[in-house]
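Rule-based calculations on the coordinates, nothing more; no lab input. No experiment lies behind these values; they were computed from the predicted model shown. Cβ atoms are built from the backbone, for glycine too; each structure is taken alone.
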Structure P
Amino acid sequence: MAYQLAPGERVIVATRPQAGSLVWPAVLFVLIPAACAFGAGWLTRHRLSFTPAVQPWVPAAVWAIAALGLLLVLLYCLRPLLRWLGTRYVLTNRRLIRRRGLLRRHEVRAPLVAVHEIGVRQSLLQRARRCGDLIVDMGNGRATVYVGVPEVALFRDITLETIEELPQTAMFDGFNYGYELDQTRDSWNGTLPQ
């Protein structure tokens, strides 16, 4: 998957959410067709025990069961799989990127210089699977949650190391870009360097 990176920017980590969220869709992928096959088989086996008015409707009922099974598989199995395939978490040497969607893409980019705090939230099940939610606080009540990050503690540590390796900007080095401050009034005197 290609990422639009700025000059000098490189990808450090690119991952998807923990695949543990696909356990129940996988179980349903087995159970739904099995239940539909059982229901259709029971209807066709006991077809003669129904009243003569109901017997002609049995094939339509079998097709309805098959259509319902297909709909349930699409909603509860294929949809979570496509959501998982379309979600990516990317850490570059300058920003954190969260991409969602295969056809209609939604992307959130957080510059690492704006990150105030990084937290980790894990449930008991997430700890057992060694994943968790990464909470990136951008200040002023703005926080982005990266859900189901695999090896979340390691991802947090790599992110913190990347933030520490960011170059100091001129604003923090004490260089004033040539803007002269009037020392008596603590304000800009309006002169720009030539």
Structure Q
Amino acid sequence: MVAAQIKFVVVGHHSRRDKANDLAESLGALTLIDKGDNGAAWNHFRAIEWAGQQNCRVVIVEDDALPVPEFKDKAVGWLARYPDDLLSFYLGTGRPPQWQSEIKRKLADNADFITLPTLIHGVCYSIPQQHIQRILDKWPLHLAADYAIGRAWGRDVIYPSYSLVDHADGESVEKHPDGAKRTEVRRAWQLAS
């Protein structure tokens, strides 16, 4: 798989349009801006629909992702290695809290990747082309984007132990159903060099 055989799409919120456009320009990506506060799930669904219309693998990136140097080449390598798997290129601390002890335990094994039974972050991920329509068809409308994708996927998700993107960890623009503020630090456990 060469870099020309994958595409990138940046999902962004209107309050971070400039950041989204800058990130998209650096990746040669399409930008999908939520202009009306429709929510992350709505925008991720749009991005996945667009990905399903492409003739190659697509990496979906949120506007507050911070790619490591040589991100595109590293992503191509992982996608070539696991062409039939859902890959998340971000493994974060803080959120969601219920997964943090398991992540810590698995990272202690020093493997180059871990698996979790669902997608827990929507910061940067890629769904195999042949599974996109199934994800869209099974999308649970009541869930946040990451959990909706993970539930519809229904299998383990691969997370490189060293994330290919970090998270800017600014103020969340998402309105969470529980109304609670998200105050935990949201940064990658480890970053690829």
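Tell me which of P, Q gives 0.2 when you compute distance in nm of label points 7 Å out along Cα→Cβ at positions 6 and 126. Only one of P, Q returns 0.2 for distance in nm of label points 7 Å out along Cα→Cβ at positions 6 and 126, namely Q. One of P, Q was used to calculate Kirkwood radius over Cα pairs in Å, for residues 38-141 alone, giving 15.0; which? The value was obtained from structure Q.
Given a computed value of -8500 for helix-only ellipticity at 222 nm (-39500 (n - 2.57) for each DSSP H run of 4 or more, over all residues; to 500), which structure among P, Q does it belong to? It must be structure Q, since only it matches. Ranked by distance in nm of label points 7 Å out along Cα→Cβ at positions 70 and 86, which of P, Q sits at the highest value? With respect to distance in nm of label points 7 Å out along Cα→Cβ at positions 70 and 86, the highest-scoring structure among P, Q is Q.
Across the set P, Q, relative contact order in percent (Cα under 8 Å, 6 or more apart) reaches its highest value in structure Q. Source structure of the calculated read-out (volume of the Cα convex hull per residue in Å³, 110) within P, Q: Q.
Among candidates P, Q, the computation of distance in nm of label points 7 Å out along Cα→Cβ at positions 22 and 102 that gave 1.1 used structure P. The maximum of mean count of other Cβ atoms within 10 Å over residues 94-101 over structures P, Q, that is, the highest value, falls on P.
A value of 5.4 for distance in nm of label points 7 Å out along Cα→Cβ at positions 46 and 134, calculated from one of P, Q, originates in structure P.
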